[in-house]
Structure I
Amino acid sequence: MDLFEAMEQRRSIRKFTDEPVADDDLARILEAGRSAASWTNNQVWEIVLVRDPETKQRLAETLPKTNPAKKAIAGAPIVIAACGREGESGFYKGRASTTLGDWLMFDVALFLSNVTHAAHALGYGTVHVGLLDHAAAERVLGVPDGVKLVELMPLGRPTNPDKKAPGRKQVSEFLHQERY
């Protein structure tokens, strides 16, 4: 599958088969993430791979009861806990370089975007899970001070791989030329 197909066909997956993620595929997926752009090439991402069913269940419990991704976190073969080191991305000599301050979330999102497309290209599915008690999930994972959990991303083979991606807006609906 080429890159453009992966971007156009990718969809959020919340139901996974029991098939494990092949080690070679996982390595390729993480390599794709590693190649993401980042502020001054700081690569602030820190990734925790979770395979242990008990730990995945504890992470699922950090999501609100109404979050449909609870079962995805508990049931996926792997959960990628994407974290970032604070105070590096968007900073120069210890000072924020822009009014936006820390770019940690932006850089981790670039990493995860590459991961989602690589996973899809290899026949796996993912979903971005950010609606959770981040502090509780950080405690489950033992995340140290100075590092923040950005999101959890379940990874596995989708139970319904042929389901189509939802429609998207036309470019003309959000594109502005020269000025808003």
Structure II
Amino acid sequence: MSETVFETDRLTMREWTEGDVPRLLEIYSDPEVTEHLTKCALSTLEEAQTFLTRLVRTYTMFGDGYGLWAAVRKSDGLPVGTVVLKHLPGEDGSGTSDVEVGWHLARECWNHGYATEMARGALSHGFTRQGDTVIWAVTEEENLRSLAVMERLGMVHRGMTRAYYGMECVLFEMTAERWRALRSSP
């Protein structure tokens, strides 16, 4: 079992491991899960193994405390998805200093509040442990589920952008100041 990066009430965020390859295939072979994550779509165990290698690389590529981690349900140890806290790729694919929060969730785990919980945990980790001052979230305009999570988090809609991933995205922002204010309000 890999080391815990951070926890929420119901979830432990940890590095993905070799033992998770079958679960990665289950999650990312579902076309509804990968509808807006086409580069993550998997269909074989070999592809899942290669995907694991890419995930593990993020733990050093983005620096300590950043990456794409398994969000594991505490009650039964099942990875429910992936939580993301990493530097955004620019329009040309090169790295930026802008930090992104994101989430990918197994379809059978939808509608249980996990995506919002994972993202809140990642925002807290970014602002309190990493010292980030601004964290962004981006998605396609058609990704209504992710847009709803961004709104539940209290992120501020900043319009459309082509600055990241080489595509037009909806852009949401959370500042450390806003995060602290939201956490302290009743």
Structure III
Amino acid sequence: MVALERYLNSFGKSVIKQARSNLTRKKKNVSKELYNSLEFKVVKTTEGFSVQFFMADYGTFIDKGVSGNKKINEYTTYDGRRVESPYKYRNFGPPIDIISKWIKKRGIAPKGLGKARSKKTGQFISPFAYLVSRKIKRDGIKGISFFQRSLQLGLKDFYDKVGNAIKEDIINTI
């Protein structure tokens, strides 16, 4: 099963390469954390082989989106269907400190806005970060299907190529 394992490794590399390209093209690669976390592994099981994909936990939120408490977001699955995001903001939006860091990395902080003190914690917060967090809670995060699309492209001719790899392995063992 050398040819099959070799093909599955090239399939995994191709899906990861395309997913990284999608992240960059959609401008969702600010810190490169998600980009660098994309990995795959070909695992030999009792039934054959399995290709497993890994990414940072928040990658699924970027891929599938998050519905807000006023707006429902959808994403495109690897088989081309439009489905509702399985994630939703209910009581709380994204943490303001995380949004503040994101704003700084993006370089979109408006000038002239000071900091206000939080009534709950007494900490200084950015009013702009608060507004962004509130909007995200209301409207959610639109999914970009960066991984779903790359998987869809990889699966286009997957079965033909797996069949050819198995055929090659059978011929080599005879």
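Here, each number is a calculation from the coordinates, and none is a lab measurement. The shown structure was predicted, so the numbers you read here are calculated from the model rather than taken from an experiment. Cβ atoms are built from the backbone, for glycine too; each structure is taken alone.
Consider the structures I, II, III: one of them gives 1.35 for Cα Rg over 2.2 N^0.38 Å as calculated from the coordinates. Say which.
Details: I: 1.08; II: 0.97; III: 1.35.
Of the options listed, only III reproduces it.
Out of I, II, III, which structure matches 33 when relative contact order in percent (Cα under 8 Å, 6 or more apart) is calculated? Attributed to the structure labelled I.
If you work out distance in nm of label points 7 Å out along Cα→Cβ at positions 16 and 128 for I, II, III, which one comes out largest? Walk me through the intermediate numbers first.
Details: I: 1.9; II: 2.7; III: 3.6.
Ranking I, II, III on distance in nm of label points 7 Å out along Cα→Cβ at positions 16 and 128, first place is III.
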